[in-house]
Structure P
Amino acid sequence: MFYFEKLNGRTVMKSDLLKNVEHFFTTRESIIKTKEKDFEVLVSENKKMFCEILNIKPENFINPSQTHSVNIETAQINRNSYPDCDGLILTNKEQGIFLNFADCTPLIFYDEKQNTGAVSHAGWRGTAGKIAALTIRKLVDDFNSDPSDIKALIGPAISMCCYNVGGDVLEKLLSTIENKEGTFEKRGDEFFVDLKEINRRQMEEEGVLNIDVCPYCTVCDNDIFFSYRKENATTNRHSAILKLR
């Protein structure tokens with residue numbers, strides 16, 4: 001179950017599914033990604049705070065250059081540049097990783113037995129490319145994870161209530177899962193799709209069954225999270241953060 005918590009007076013969101021790893025989703029109060037001058041001071045303060053809380057050096061707080069790809073890399077000590085990357089696996093305790101979102105679906109994975117984890121970015125392109133499944137496969141193939149040991153979080157994102165797509169996008173999304181029932185609705189001439197549920201089913205088809213799905217919609221709950229659609233292409237982002245203990 002997802003819940004809110006205060007870190008030095010700033011609100012973040014966590015899940016009780018992951019008990020033995022540092023993880024959280026930032027909110028408007030705890031923002032660490034922006035291109036807007038009005039938020040620059042707050043971002044700087046929050047980044048410093050998180051590095052202190054996570055006990056990492058600022059240069060070890062890693063954020064890849066996201067491009068809506070399905071490229072997945074592994075964070076490495078003394079490397080902080082990951083261009084064209086929308087999934088980052090973490091295997092060391094010295095770094096913290098974060099990816100940024102404003103309607104797209106944040107995914108956090110953790111295997112307690114191997115003490116490895118990952119954060120991935122699943123917009124419609126990433127979801128259509130099955131980045132959730134690809135992240136799980138990389139954890140299994142490269143780091144000896146058993147899918148039954150992996151726990152996954154699907155964070156705050158635009159929900160089916162607010163996410164309308166064209167028929168071509170819908171077709172690409174539905175082609176990624178076997179059971180399509182309940183993943184979309186047709187309202188008049190428009191299709192509304194549930195990216196969170198499609199990602200959840202992709203995970204289940206890979207054998208990951210311990211999944212917590214955030215109920216918050218970034219459009220409906222825009223007072224807590226940022227929304228690219230509702231806020232006219234805002235550059236503000238909320239983030240999914242992971243740090244191994």
Structure Q
Amino acid sequence: MAWYKPLGDEIALFETAARRKLPVLIKGPTGCGKTRFVRHMAERLERPLITVACQEDLSAADLTGRYVLEGGDTVWRDGPLTRAAREGAICYLDEVVEARADVLTVLHPLTDDRRVLPLERLGEEVEAAEGFQVVISYNPGYQSMRKELKESTRQRFVSLSFDYPKPELEREIVVHESGCDPKIAAQLVQLGVRSRKLKEHGLAEGASTRLLIYAASLVEAGLSLETACEATLVGSLTDDAELTAALRELLRAVLG
């Protein structure tokens with residue numbers, strides 16, 4: 001089972017929503033564990049998981065399916081949402097606000113008491129199998145006015161709000177995932193916490209828990225802490241010269 005460190009009552013809430021056949025919306029910053037949590041819950045509930053990484057070109061047809069040419073014949077191929085509905089799987093749409101508006105619309109009949117997916121091109125209405133659940137996620141920090149979730153969509157979901165773990169929990173996660181020395185993890189978490197405060201000075205995102213794990217893994221593989229931090233906590237966070245200088249100053253302050 002995918003290892004996951006609970007931060008609150010999110011496991012109990014998700015399990016209850018799944019039992020009651022309720023869709024779930026997970027919101028939180030980049031790299032805070034949203035996808036890991038969904039994987040963990042799918043394994044915990046013993047349900048198949050079908051993940052869709054949303055982007056601006058994703059259309060409703062990409063989710064539901066389309067006719068394709070195969071060997072000179074035109075055949076229908078189910079999309080991931082249709083497969084999930086037929087199989088009773090969890091369909092996870094990651095960063096759903098990046099997708100086109102028609103993607104959200106196609107979810108509506110699956111996220112209320114109907115639990116059906118109309119396939120107009122087939123003249124078929126797919127009834128969601130037992131175990132089917134829609135889970136979507138997004139990062140509120142990257143929302144723009146153009147990409148906000150409509151109230152009509154938001155109110156169809158049970159919401160879970162994620163954030164970065166408290167320092168003591170984040171240290172435990174970094175050690176577990178990378179195998180690094182706890183002292184290294186403590187320094188990296190301190191850097192992570194302080195980098196997140198630089199958002200007030202123009203940094204788009206501070207260091208995620210995932211990025212701290214990457215840095216720790218590089219150290220565990222033999223790189224110096226300074227080199228690992230430069231490659232992750234500096235280079236992966238910004239290209240801006242002033243912010244790069246601020247991050248390097250932060251490294252010197254914490255690492256000495």
Structure R
Amino acid sequence: MLILSKGLTAKHMKQKPAHRFGQNIIYMISLAWKERRSVILLALAMAVAAILLSLTQLFIVPSILEIVETNVSAAELTAIILLFTGVFILLNAAQSYFLSCSQFGRIEVRIIIGSMIQNKALTMSYPDTLDQNVRKKMDKASMLVTSNLAATEAVWTTLVNLLKNAVEFIVFFFLLAALHPFVIIAVLVTTVVSFLVSNSLNGWGYRHRDEEAEYTRRMNYLSERSRDYTLAKDVRIFGMQSWIEDV
């Protein structure tokens with residue numbers, strides 16, 4: 001997002017990112033709301049379906065056991081089991097349907113961001129195009145829009161999971177409130193520890209983003225040179241195939 005809103009100069013490269021995680025999320029949501037609102041609406045629908053599915057899985061076994069203990073007839077028990085099974089199948093189908101429908105909007109938003117990156121690359125000042133730090137940032141930005149698995153699409157899956165996990169945590173916390181206080185303390189401690197460990201592991205890539213950008217720049221350089229017909233002729237003339245493969 002910094003590439004889209006700031007001039008890419010060496011001075012800016014030495015500064016800390018002007019946009020933090022929360023600001024990037026707000027930017028993505030505002031962009032999707034402006035260009036393709038269905039992305040946000042379908043993401044919310046997916047989160048609701050996932051939450052209801054988790055709750056169904058949570059209550060299906062206790063509910064059936066409680067009904068069995070009341071000595072209901074076999075026909076009533078079968079009907080209740082079929083009801084839970086139907087709800088389970090329906091929610092699974094709804095989740096898959098929303099995911100399939102959301103792909104088109106996510107791709108459109110990703111393409112829009114890609115066009116903004118390309119426009120920045122074509123309109124920046126010529127000295128900036130020769131700056132290696134700028135080139136690394138541009139290569140890194142290009143990676144974010146290369147496929148459906150890139151960050152500009154994966155962000156929506158992450159937001160859906162965050163919303164789902166937050167609601168589930170609240171529901172489970174209230175369910176545990178009726179149990180021994182030690183259980184609540186244990187859940188809170190394990191949650192905090194899990195968050196700290198996951199945050200440290202997931203942040204490894206961000207902390208090494210400059211190193212990754214350097215390798216990406218080298219790979220892009222090799223990719224560009226490999227499509228150069230003049231160099232391809234020299235490679236054949238001087239027998240450099242094995243050297244290229246080793247590189």
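Read the figures in this text as sums done on the coordinates, not as results from a lab. A quick note: this is a predicted structure, and the numbers were derived from the prediction, not measured. Cβ atoms are built from the backbone, for glycine too; each structure is taken alone.
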- Can you say which of P, Q, R returns 4.8 when distance in nm of label points 7 Å out along Cα→Cβ at positions 153 and 185 is computed? R
- Query: Of structures P, Q, R, which gives -7000 when helix-only ellipticity at 222 nm (-39500 (n - 2.57) for each DSSP H run of 4 or more, over all residues; to 500) is computed from the coordinates?
  - Reply: P
- Query: Given structures P, Q, R, which gives the highest value for Cα Rg over 2.2 N^0.38 Å, for residues 81-176 alone?
  - Reply: R
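Once volume of the Cα convex hull per residue in Å³ is calculated for every structure in P, Q, R, which label goes with the largest value? Present the calculation step by step, with values, prior to reporting the outcome.
On the way: P: 115; Q: 158; R: 204.
Structure R gives the largest value of volume of the Cα convex hull per residue in Å³ among P, Q, R.
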- Calculated from one of P, Q, R, Rg and Dmax of the Cα atoms in Å, for residues 33-128 alone reads 14.0, 45, and the structure in question is Q
